[in-house]
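Q: What follows are several structures.
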Structure P
């Protein structure tokens, strides 16, 4: 079985549900708190590619920092959005689960099943 990594914030309710679900399914995985071990630009780009998503699609638009930076009203490039997400982890939707060449944004937690199709 491929190594599975869950990028999470331990205080996040959805992250906790996903971790609990995976433990109940007997899935072996590694947890990474991306507030302690921040994403590198390369890692974030890699995860986006595996999820087939654009940076704007995984942004937490209700976060204070999103509003403070005025992201909604500015035309940032994908590269600029990635830089902002690396600098401000609160902007990244979570949890992200990576398995081999696949990755998903596990919101809602039921999306875990998509990894094992």
Structure Q
């Protein structure tokens, strides 16, 4: 099993998860195909050791165990898996401190992606 960063990270890209990953398997896309790889972080499924350290660190609540990804976000699991064959276009980012989202911002983001009514 592995963990998955979902579209709830899209354009939010808080990097607290990167700081706690013991195997540095969380990547940012550095290539040019932003249609295929939107602005978010990605977990390399073959490098992930399933420790779960990243999940509680994400203030956007964007990280799920692969078997627990909500149906509405299910396309994000194979999107993370695409990192395996495209590693030349990914790098572990250097975390930058960011403001924490408010509970309202988190809720609004979930609504935006169809996770909450």
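Q: Any idea which of P, Q comes out highest on Kirkwood radius over Cα pairs in Å?
A: P
Q: Here's something else I'd like to know. Name the one structure among P, Q that helix-only ellipticity at 222 nm (-39500 (n - 2.57) for each DSSP H run of 4 or more, over all residues; to 500) of -4500 was derived from.
A: Checking each candidate, the match is Q.
Q: A further question follows. Given a value of 1.3 for distance in nm of label points 7 Å out along Cα→Cβ at positions 4 and 68, point me to the structure among P, Q it was derived from.
A: Comparing all candidates, it corresponds to Q.
Q: Once distance in nm of label points 7 Å out along Cα→Cβ at positions 20 and 44 is calculated for every structure in P, Q, which label goes with the largest value?
A: P
Q: Given a value of 1.00 for FRET efficiency 1/(1 + (r/R0)^6) of positions 60 and 100 (r between Cβ atoms, R0 = 25 Å, to 0.05), point me to the structure among P, Q it was derived from.
A: Q
Rule-based calculations on the coordinates, nothing more; no lab input. The structure presented is a predicted model; accordingly, all values stated were derived computationally and were not measured. Cβ atoms are built from the backbone, for glycine too; each structure is taken alone.
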